[in-house]
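Student: Just below sit the structures, each encoded as C-alpha cells.
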Structure I
Amino acid sequence: MYSNIVEHRNGSATGGLAKRQTTTNLYNSTNGWSSGDAKRLGRLNQTTVRHQRWVNNAGDSDITRKSNFTYFAMASVGVLQSESIEQGVTQHQLKTEYTYDARGNKTKAKQTALDAAGLQSGANVRETSWTYGPRGRYVKTTRNAKNQLIEEVTQRNKYGAPKK
C-alpha cells in the first residue's frame, strides 16, 4: 500500500554453486508511532538478511543478520534515533546513535562496538560530527572520531555546491 518492500529475494546458480539472499523488513510501531504511521512514512523497525549457499545441492552455509532501528517521537520530527546491527551477537554488534539540532540536521553519529567478550571500551566508540552554516542549510564542517577536521566548506556557488 505504501510501496515499502516487505520481502525481497535474489538468487543465482552457476555450475554446482547456487546462492540466495532474502531480505525481510518489518515496519512496526515504535516510540509512540502507530503501525500505520510507521508504514506510511517508511519507518523501518527491523530488517533481516539471510544468505544461503549450496554446493552441488548440499547446504554449504546459511547466515542470518539482523538490524534494528529506533526513531525519535513523531512530535520531535520523527528522525532516526539509532540503528543496531547484530544486537545480542557480541562479536558483530554495532550500534549507531544520532543527535540532531533544532532544525533536524544531523550533528553527531556515535558508533559503539562490543569486543569479543561483549564489553564496551573507549577504543570501541567513534563519533563523527557536523556543523552547519548560519541558516542551517548546508554542512560547514565535518570532524572524525579524533576530532580532526575532515572537510570545511568556506564558499558555495549559487546552487549550494561547495567551491572551497
Structure II
Amino acid sequence: MKDYNKYLERRKQTFWNNMTKQENGCWTWDLCKDKDGYGYASFRSITMKAHRLAYFLHHNLDKFPTKMVIHSCDNPACCNPSHLRLGSNSDNVQDMISRGRINPPKGDRHGQAKLSNEEAMTIRTSALPAKEIAAKFNVCATTVYLIKANKIYTIA
C-alpha cells in the first residue's frame, strides 16, 4: 500500500506539472487535446478529460464523479480546481446559453418545429379562440397559448 501511495503521489505531481498557469487564473493543460480544446489524460488505465481528472485528484475522491465537471471560465483546457464544479448536463447547457456560447435554434429552424414561422405569426395575431386556431393548424391549444405568450416560436 505504501508503494501505491508513492506511485499515486508521483502520478498526481506529473499531472499537475503538465499545465501552464495563465494570468487569468486558468491552469491550461499542455498535452493532448481534442478538436474542441479539451485536454485528455490517462489515470489508472483510463483515458478521460483532463479537467475531470483534475477535479477527481483535487478532491481526493475514491470514484470518478458521475456528474459532469463544469468550467466556470469557459476554457475547455483549464484544469484549475477553483474553476471547476459538478453539475448536470442541464446545468452545463444553461451555463452555455447564459454566456452566449450556444444559440439554440428557434422557430421553424428547431428540429421539432411543427409550424413555419409564418404560421406561428398568424397564430400569434389571430383573434380566433385557441381551440379553433389549434384545429386549423393541427396543434394542441396549449401550443397556441404558448405561441401567443411568446414562450415558443420566438423568431430571433
Structure III
Amino acid sequence: MPDTGPEGLNFGLGGKLAVVTGGAHGIGFAAARLLAANGASVWIFDLECERPQDAAQRIGARWCAADVTGRASLDAAFAAAGAPDIVIANAGIAREAAFCDQTAEDWERTVSVNLTGMARRQERTKPNHPATMTRERRERKERRRRRARRARIASSKA
C-alpha cells in the first residue's frame, strides 16, 4: 500500500506497525483503514463476536481476537502482533440508559472497558513491557542486568 495520504502527503507510516483496539467497526475501523491506506502494517484487536477477521480482510490488515479488560488476552494479542510503533486505543463502550437506570453490572463493565482497559493497553505498550519487547531488546536488557549484577558483586568484594 502507498506511503502517501490524501493529495500525495507522505505521513511516513511505511514500515510502521499499528495496533487498533476496537478496530472492527466505527471509528476504530476508520482509523485502521486510514493507517493501512498510508502504508502502516495494521493489526485490529477486537472481541471475537465483533468479527475482527472480516474487518482486517477488507483493508489488508491482520487481526487478533482480544478483550482489553483481560491481561492475558492483551498479552497474547501483543505477542502475536509484535512491538507496535502506533497504538490507537479505541475500544470502548457506552450504555444507552440514564445514569440512575444503569445496573451495577453495566457500570462495572463500562469502567472495566473504558478505564481499566485503557490502562492495560498503555501498560502493554511501554517500551520495556515483556509483552511488546522484541526478543533482541529482552536479550539486551538481560545482558545489562547481568553485567550490573556482576559489577555489584565485584565492588562488594573490593
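Student: Identify which of structures I, II, III gives the largest calculated value of mean count of other Cβ atoms within 10 Å over residues 41-48.
Tutor: Top value of mean count of other Cβ atoms within 10 Å over residues 41-48, among I, II, III, belongs to structure III.
Student: For which of the structures I, II, III does the calculation of relative contact order in percent (Cα under 8 Å, 6 or more apart) return 10?
Tutor: Considering all the candidates, the number was obtained from I.
Student: Hey, another quick one. Of structures I, II, III, which gives -13500 when helix-only ellipticity at 222 nm (-39500 (n - 2.57) for each DSSP H run of 4 or more, over all residues; to 500) is computed from the coordinates?
Tutor: The value was obtained from structure III.
Student: One of I, II, III was used to calculate P(r) over Cα pairs in 10 Å bins from 0, in percent, giving 9, 29, 19, 14, 14, 10, 4, 1; which?
Tutor: It traces back to II.
Student: By the measure mean count of other Cβ atoms within 10 Å over residues 33-40, tell me the structure among I, II, III with the highest figure.
Tutor: III
Each reported figure results from applying straightforward, stated rules to the coordinates on display, with no laboratory input. Being a predicted model, the structure only gives us computed values, none of them experimental. Cβ atoms are built from the backbone, for glycine too; each structure is taken alone.
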